[in-house]
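Presented below are the structures under discussion, each in the form of structure tokens.
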Structure P
Amino acid sequence: MAGLIVGFYGYQRSGKTLLSVIIARTLHEQYGVQVYTNMNVEDFIHIKSLSEVPFDYEPKILLLDEVYYFMDSRLWKNNSESSIFFNTLGKQNVLFLFTAISPDMVEKRIRNQQNYFFISKGDETRITYKMVDVQRQRSRVFKMEKNQKIYDFANYATQQVPDFVDCDVDFKSMFKN
């Protein structure tokens with residue numbers, strides 16, 4: 001789990017956030033891994049700044065919804081600081097899950113370090129996901145039937161607009177030696 005960067009892409013209402021929350025909730029419930037997120041999700045820790053995520057080598061999940069709102073290098077005062085952040089996620093034991101409409105809306109440094117990504121497309125009865133393993137250059141398609149059970153398990157407000165996350169922090173000071 002540690003150090004993986006996983007993107008979830010798809011148009012609004014396609015199921016990208018649903019799958020990312022299901023994965024985070026499953027790891028949280030089965031292994032007690034803390035989840036830090038910009039969404040209001042029961043049992044997850046809500047953040048407004050990346051500086052609120054402890055970088056202490058303990059396993060954790062950083063789940064950021066609609067990252068194109070705030071993860072744009074043109075918005076950052078110091079791009080070397082953000083490079084340090086993304087390059088050390090693995091060593092810090094962080095599973096980084098993020099959602100966006102399209103890959104080209106995501107900061108290049110994040111896209112280039114993705115281990116996996118999912119493309120989602122929903123219809124009235126099911127959601128189709130294509131999972132791509134970037135390292136092995138393999139993919140797999142799977143379908144999830146829409147039903148109340150999966151929405152109850154995810155347990156988040158699907159109509160909620162996620163919060164903006166302050167990415168302009170002193171990343172070097174966040175890491176313990």
Structure Q
Amino acid sequence: MTATSDDTIPPLHSIDWNVIFSEVNLWRGACMHHFSMVEAAVTETLLALSATMPSQAIVRLRHLIGQRFEDLAAAIGPEGPFQEAGKHALPQLTRFRENHEAFRTLICHGTVKVSVEHNGRWQLLIRTLSIRSRTPVRAMLALDQSEAETKLAALKRDGIKLVSLLGQLRKAVASA
């Protein structure tokens with residue numbers, strides 16, 4: 001069956017691209033904000049641990065955020081000098097990395113294409129290109145607006161929990 005009449009296909013509303021791009025950029029900015037809050041807490045915690053190290057213990061303080069996540073996990077992990085103090089934060093740190101680290105790379109370094117569905121809700125196609133061992137590595141994530149909102153809510157929830165646990169860790173180490 002071929003649709004030829006105007007009454008079989010509802011007319012599309014005019015798309016206000018300025019509003020759509022504003023919504024997408026607000027969402028992306030909120031994601032970056034929550035990542036930044038976690039990154040600051042991780043860095044503050046590494047600095048606090050480094051300042052109160054047990055003798056002969058070393059807490060690495062590297063430049064890149066992925067390295068800092070690794071350094072914190074090592075410091076509070078089973079073989080780390082702060083394993084007892086960090087036992088509550090380590091599972092949340094591990095979970096945060098597993099659930100959000102690849103997403104962070106896409107949000108912060110990806111190129112974004114925006115499309116709009118007939119109902120006026122936006123969709124995103126986010127792509128990254130990196131190089132690993134001299135080989136191109138391409139990643140892609142497609143999200144509709146409701147999926148993006150759910151992803152932001154999970155990022156916010158997990159980030160707040162991790163930031164809180166890291167604050168408790170810093171307080172415990174400072175008072176020890």
Structure R
Amino acid sequence: MGYKVLKFEPKIISKTPKEHILWIGQMENLDANYKRNLKKLQEVCSHDHRFTLHQWEERFNSFDYKIVKNYDHDFVMEYLLEDGDFIIACIQLFACDVETSYFCLEVPEQEILSLLLLLDLKKSGTMFPLKFLKIVEEKTEFVNLQESEKRNVLAQLRLLREIALHCQAYEVDVKWSIAEIE
């Protein structure tokens with residue numbers, strides 16, 4: 001016999017194709033003598049530049065080094081720049097997509113009703129993240145003024161705020177529903 005939870009999470013309608021995801025880079029220069037000029041690539045990797053995989057590979061190919069894909073995962077990739085037998089740089093790419101992080105809050109069965117009543121929500125639904133964020137912030141202020149002993153509710157509201165901000169950043173709605181856990 002299972003139990004019920006109230007689940008808040010981003011509403012993901014369809015999976016983003018890998019070629020459309022933007023990636024951010026991080027580079028480790030392994031050239032001990034710094035003989036090779038990797039300053040331009042290091043600069044691109046050290047700032048908050050986001051490119052598609054194709055654009056990253058074009059940047060890599062502008063150098064006269066062998067490019068080896070060392071690791072390939074849905075949300076993380078690693079490329080090695082080789083000069084002969086030596087690895088001169090390691091570049092890790094991280095996907096910037098709504099699915100890369102698991103933003104979810106599962107509220108236990110005994111707390112479902114009180115949270116739904118506090119937020120004035122139905123048992124399930126979706127909402128634009130900015131509207132949801134406004135509700136969460138108003139209720140957080142209300143709970144702060146009412147009772148200081150509601151630490152669990154405040155923690156849940158803090159997590160809901162993070163979920164709303166994540167959804168807003170990736171332009172997806174917040175969804176919630178009651179789920180049966182086996």
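Consider the structures P, Q, R: one of them gives -11500 for helix-only ellipticity at 222 nm (-39500 (n - 2.57) for each DSSP H run of 4 or more, over all residues; to 500) as calculated from the coordinates. Say which. Intermediate values should be presented prior to the final figure.
Details: P: -6000; Q: -20000; R: -11500.
Considering all the candidates, the number was obtained from R.
Among candidates P, Q, R, the computation of mean count of other Cβ atoms within 10 Å over residues 20-27 that gave 21.1 used structure P.
When Kirkwood radius over Cα pairs in Å, for residues 28-83 alone is calculated for each of structures P, Q, R, structure P comes out greatest. Can you tell which of P, Q, R yields 27, 34, 22, 11, 5, 1 when P(r) over Cα pairs in 10 Å bins from 0, in percent, for residues 68-107 alone is derived from it? Only one of P, Q, R returns 27, 34, 22, 11, 5, 1 for P(r) over Cα pairs in 10 Å bins from 0, in percent, for residues 68-107 alone, namely R.
Quick note: the coordinates plus some simple rules give every number you see, no bench work behind them. Not measured: the values here are computed from a predicted model. Cβ atoms are built from the backbone, for glycine too; each structure is taken alone.
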